[in-house]
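> What follows is a group of structures, each given as structure tokens.
Rule-based calculations on the coordinates, nothing more; no lab input. Every value quoted in this text rests on a predicted model; they were computed, and no experiment measured them. Cβ atoms are built from the backbone, for glycine too; each structure is taken alone.
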Structure P
Amino acid sequence: MADVAKATLDALAQRLDEVEGYLHLDARRGEIADLEKRGAAAGFWDDADAARATMARLSSARDDVSGMESARAKLGDARAAFELGEEMDDEDLLGEAAELCASLEHDLSELELSSWFSGDFDHGDAIVTVTPGQGGLEAQDWCEMLFHMYLRYCDRRGWKVTVNDAPVAEVIGLDRATFTVSGKNAYGMLRAEQGVHRLVRISPTDDKKRRQTTFAGVEVLPVVPEDVEVDIDPSDLRIDVYHASGPGGQGVNTTDSAVRITHLPTNTVVTCQNERSQLQNKAAALQILRSRLYELEMARREAELDELRGPKRAIGFGNQIRSYVLYPYQLVKDLRTGVETGNVESVLSDGDLDKFIVGYHRWAAGGGESSS
């Protein structure tokens, strides 16, 4: 037991050194000092949106530094408990050391994730849309299953979810589901889920109980901050209002509170109907539209660069990323990383997705996307 525990402590110490290097803590401390100086300047809150963005960056930098300092302290406590427990042959102290090691392992995983998120919006909020694919009624049911899986996952991580649009299908499931996720690293984490998700099971709508394969697509967009310019000409928008069809109470379902915005030049359509107020639904729809138009512009620029680079070998959006098999055996497997589990219930019902999402980011950080 002692040899294993000491080897574990040494491995955690090495991993902690590596994570500290990834995070560039000295640079982060300098960033904190600079941001604190800006926050104390006169007139800082004159531009409220810019000020909030600065404070969010400050909070993220402070979290990284305090997280590393806490991890260092926890490693020291674990070493002290282990060494004293070994010297005194005290199982309680050795057990305490083991618990501290397990806690430190989790902390380091979170810090590693933060170090991998280098995109402009990775540390911010996300807009997730789940859309039924091939499979008819089955696909609508699969859309609802994925929607609830993500709600559960967000709850596990302590993120706030605002449902923007989740109209109930006529027979079973959902026509689509769009929701905004607010929390640290929400976009960075959830972008691992973008792609096509495949379900294999005995059809609940088939009297002959035949096996059915269905698909749903997951789109993940960043919530684009207000200080990022996205050019939207009001004359390019067609705004329609209609009765909300989803849940939300009498006020939602009996008034023209639902909003559909069509961006005519790109034919991008966004709907929102889960708020009671038409104005609230319009504001939420415009936020989603800004994110979609921003992504379209980024994709256009990337396509122009691709023409210069030549054909890409990497598999792009639209390909199956994960299979959920309920029959004839039970297995959830990520086809990019190879991460899998036979505990399908924990994934679909309990939202136990960290093994897949962390596995994806570890794979991508190691160059997985370029080698696929």
Structure Q
Amino acid sequence: MPAAERPDPAELPLPPLVDHHCHGVVRSELDSAAFEAFLTESDAPAALGTTFFDSQLGFAVRRWCPPLLGLEPHCPPAHYLARRRELGVREVTRRLLTASGIGAFLVDTGLPGDLTTPRELATASGGTAHEIVRLEHLAERTADTALTADDFLTGLADGVREAARTAAGFKSVAAYRYGLDFAPEPPAPAAVHTAAERWLAHRSDDPGAAARVTDPVLLRHLLWSAAHTGLPLQLHTGFGDPDLRLDRCDPLALTDFIRAVRPTGCTLILLHGYPYHRGAGYLAAVFPHVYADVGLALAHTGARAGAILAEMLELAPFGKVLFSTDAYGLPELYVVGARLFQEALAALVNGWVAEGAWSRRDAHRVAALLAADNARRVYGLGVASGRDT
């Protein structure tokens, strides 16, 4: 589409975005290799003679971020990284976060590394931040100090209850640790106790290899423990790094669990979804307690982000789709996630208005739902800025 005919995102009035699933950014300076590592889901360096900048995400970073640092769009990566080092990581983080248009961050704090806290994100951006507690990380921290299975299960129950007092929601990466094709019903207490004993013994014998919780019985126990708190529960679905088996991350595999958990009143949010995002949209359409996003997929599909968002909006009710970036490590990923979402949404709804399929008023209303209002409703943030963590 010629530039003169391309819909201007500014023509679509949006409230400050609510990024309902994201992570901290690194506090330290990054060399080129470390920076590029955040542009891919691969756990290996780029193939010989190639670069991760040569990807949809890499091109999107070069499109949107250089002007925020005083450079021309699409400048060479070496020029961009040199300018980044010249300004310093704190100034780059401040500039990029404040330019992202994100007013509230819901931060999954379960990833390792020297990452900014939710409060630091809020300070750098001028917005607000709220914590999302990763269940597996909570279990692993509890296991570090537990001497027996009883100690662990009591500590875990206390930890979930305490987290529910202050967090905006919970998150599970069961998709990584086992897959989504787990048994849907809550595990029996005796089975949970046996699984906890087995895991703790394994951790004692081989701490490095057994540190992570992967037992499906314990993962189900975590999910059901969170479901009974009344807080929203985020579930990773679809693509990610090679630590998962993508064929076992189809959100449709959760159908029986979705049915089973419904009586608890727990709201489930299916994250990312790609390439199964249409299935996530279907689940959001037929189950009242299921919501979905395409967060990570938009950044990684770059110039094709509009097609992915359009596929989600084919079937998912407009009050059931949320915005997220899944930004991690680089403040650039907040900018890219937000700009790609805004541009894709503007192009879609303005096109539908031009065709007569939507009214302008409905387009503006639905855009606000996706950008912020749905997340504020689901997480209980209210219509104004929520509490800082």
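> Looking at structures P, Q, which one was mean projected area of the Cα convex hull in nm², for residues 101-228 alone calculated from, given that it came out as 9.6? Present the calculation step by step, with values, prior to reporting the outcome.
Values: P: 9.6; Q: 8.8.
Among P, Q, the structure yielding 9.6 for mean projected area of the Cα convex hull in nm², for residues 101-228 alone is P.
> From which structure (P, Q) was helix-only ellipticity at 222 nm (-39500 (n - 2.57) for each DSSP H run of 4 or more, over all residues; to 500) calculated, if the value obtained is -13500? Walk me through the numbers on the way to the answer.
Details: P: -17000; Q: -13500.
Here the read-out was taken from Q.
> When FRET efficiency 1/(1 + (r/R0)^6) of positions 109 and 141 (r between Cβ atoms, R0 = 30 Å, to 0.05) is compared over structures P, Q, which one is greatest?
Values: P: 0.35; Q: 1.00.
Top value of FRET efficiency 1/(1 + (r/R0)^6) of positions 109 and 141 (r between Cβ atoms, R0 = 30 Å, to 0.05) goes to structure Q.
> Which one of P, Q has P(r) over Cα pairs in 5 Å bins from 0, in percent, for residues 29-188 alone, as calculated from the coordinates, equal to 2, 8, 12, 12, 12, 11, 11, 10, 9, 7, 5, 2, 1, 0?
P
> Ranked on Cα Rg over 2.2 N^0.38 Å, which label among P, Q comes first with the largest value? Before the final figure, lay out each step's value.
Numbers: P: 1.14; Q: 0.99.
Going through P, Q one by one, Cα Rg over 2.2 N^0.38 Å is largest in P.
> Compute relative contact order in percent (Cα under 8 Å, 6 or more apart) for each of P, Q and report the one that scores greatest.
Details: P: 14; Q: 23.
Between P, Q, the highest calculated value is found for Q.
> Figure out for me which of the structures P, Q the number 1.4 belongs to, where distance in nm of label points 7 Å out along Cα→Cβ at positions 125 and 181 was derived from the coordinates. Intermediate values should be presented prior to the final figure.
Numbers: P: 1.4; Q: 3.7.
Considering all the candidates, the number was obtained from P.
> Something else: Using Cα Rg over 2.2 N^0.38 Å, for residues 165-324 alone as the calculated read-out, with 1.23 as its value, let me know the right label among P, Q. Before the final figure, lay out the partial values.
On the way: P: 1.23; Q: 1.08.
Among P, Q, the structure yielding 1.23 for Cα Rg over 2.2 N^0.38 Å, for residues 165-324 alone is P.
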